[in-house]
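Undergrad: These are the structures in question, set out in turn.
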Structure P
């Protein structure tokens, strides 16, 4: 009898202990690790889960909300200096309010890899009015083998670290200018991570992560046979749960057909994995960007190649799988790269949901024809269902990048004046300018939101 009571008591204690352990692990139900992994194994190195919605969480200054900001152009990088050319802009806003502008410095030639290329940076401490002298953040280039370019960036909101993903080595595809030195599984384009842990003042040596992504040394049985990969330049995205994502241009086989997979990190950029699929389409993709919506789903905006309209695809599992890439006739687009950013979310106390994106609206019509140009800044109040736009420049233009500045205005860094070259200019606008004063925000809907969000850095 005593033995029976002992066993019953032991069983009860075991059940209580089990429930207690589960509750400690999940005090309010399934945790963020389970969400990320579809209810599976907790994510390695998980460390961040933001409250509220995506987008800007700082303050909107009176100088932005009370007047229209006309976009005056400030040259940041010239088209050419001492036979060096500048391309591929990225603009990021640091937690201390500084702006960083990045570009490829293409030495002696404006062409893509394989060429001699370095990644350079300039800083502004006054919302883009003035910029410092350029600084190199990649190793000094002495040959095409040690070049680094086509860089994408993410600012880790948890640590303040800047994560740069860069390409190096062979070219993406064989063409008339690159008949021999192009990427294959055995000689792939290299993918490296370069970090700064002090707001861009110094940069660590590149860490080669190619084998984590693809190539003959990759452990994944499918990706080890991929022929070429590089990450889209400009801004990647960090989700509210901490995950960092860059969109990949992937040439799976010998032929030039691009699919847009995603590389992601759940540990601050130390280790990386690749999505299970790419957006479904019978048309080739190209450079693409991602934005997170209020409900946690993701939209990928894809640069076109044949039909000159942006394509949008959706993911509901943090970028692991993607649905169909749908052409959008309301987003006419050239074959140019451009950021997409969640500007203001009502979940953070703002008056409206606002997503912004910018790219050339005039398509490229081939050699001797019209070049990309007439860049437009588009905005959506309904998370990408409908869009409005305003042209930011009349004439030729190329790649662009966006950032929300410390005063809440919109910063633009763009190749303007030539097709896919430059110079690279900075501009600053607000919604009052874009909408001819119809949109008088952004502004907080209540004082509590103002007090709460002004503390978020």
Structure Q
């Protein structure tokens, strides 16, 4: 059964208590009040999945409460409403349903009937929320495809992702820009038991510091200038499913503390509210930055880093899995040829050689862009070398750097030097070490560090 947050509104204390006890027994988070005006205030402070509402009350009728809720909340943020009354009429039932009530119960009713209707209403709301979010994602042209590759490096990633998907542990995916970190997050979610629940993506780098807290945790009406209604945050939208926090290294320190609490306690307060919201969310974070370095520089909370880094997954750069380039090329040709309505049968050998030898500082994303461009430019069914435009081709003497991050660039230069030395020595580790002026033990360390052990022939 789907459990949710429920507000019970009934001016009769005994009925209110009985409903509260029964719903809590089913595992729901229940808030109860005998005042319709108090109910409107509470709804304005925190989100609910369902409001169980009596119709005839001294201050305001249930119909009037519904009208006020409709006027002050966005449709996507509005809870489901279950009306109950001892004086049911066809007209009032129709009016309640027209205003947005999901169902209508006449007192006295069987408590089991209420529980069934409440569970159905909560499930309906969850499905509606998920549907609304998917529509938004589709409107943003959100692409989705599987992780492609046959290399040991990428298969290791896939194997870890499959194993971790069966748990609810927090995952931290690291890797350079364009390596496919988001694909790992989507794969983990798709392979999990929560695959039917929402996967909500947040690009922390794209959100202004002034808005990120509201986006993550939501706000209530009047929380700040321009907050004309309640807004559910991304954590609330992801309840029961997964939230993907991309570019987590860019999140501001004030928000880090609140995020740490969510990871620890699975609860938060929306902006402007004193009400605590509990969520059951699997967190997957990703970054192309060195969080340990940020911790050392006191720009990232140490406790938050340890909470995020429960299951680390490192996405290899494309230059570290060059054997996957032909497979990826074929995959992207099929995709973009279909979209362009063109027939592409193959890639000329010299074109494939150019693709295989490129440093790909932009990784898989850069490769896909290159293939899309080649598909569009190809005059026939075979992609020629002239159709392949490589970023590094204009200045071969100055290799493109993977990023503007000094540490990443130094690591890249170190890795490429090791690779070049091993290729020059034809896989003989001793000769490569001598050429570099380092010991064989140091060479073994670097080969293991950069997963280049496969280059060694001895």
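Undergrad: Among the shown structures P, Q, from which was the value 5.5 of distance in nm of label points 7 Å out along Cα→Cβ at positions 86 and 166 calculated?
TA: Q
Undergrad: I would also like to ask the following. Starting from the value 55, 24, 18: which structure in P, Q was semi-axes √(5λ) of the Cα gyration tensor in Å calculated from?
TA: Q
Undergrad: Next question. I have 12 for relative contact order in percent (Cα under 8 Å, 6 or more apart), calculated from one of the structures P, Q. Which structure is it?
TA: It must be structure Q, since only it matches.
Undergrad: Suppose you compute distance in nm of label points 7 Å out along Cα→Cβ at positions 286 and 326 for every structure in P, Q: which one lands on 2.2?
TA: Attributed to the structure labelled P.
Undergrad: Another question, if that's okay. Given 1.20 as the derived value for Cα Rg over 2.2 N^0.38 Å, for residues 62-197 alone, which of the supplied structures P, Q does it correspond to?
TA: Answer by label: P.
Undergrad: For which of P, Q does helix-only ellipticity at 222 nm (-39500 (n - 2.57) for each DSSP H run of 4 or more, over all residues; to 500), calculated from the coordinates, equal -3000?
TA: Of the structures listed, the value fits P.
Values in this text are rule-based calculations from the coordinates and carry no lab data. In this text, all values refer to a predicted model and were calculated from it rather than measured experimentally. Cβ atoms are built from the backbone, for glycine too; each structure is taken alone.
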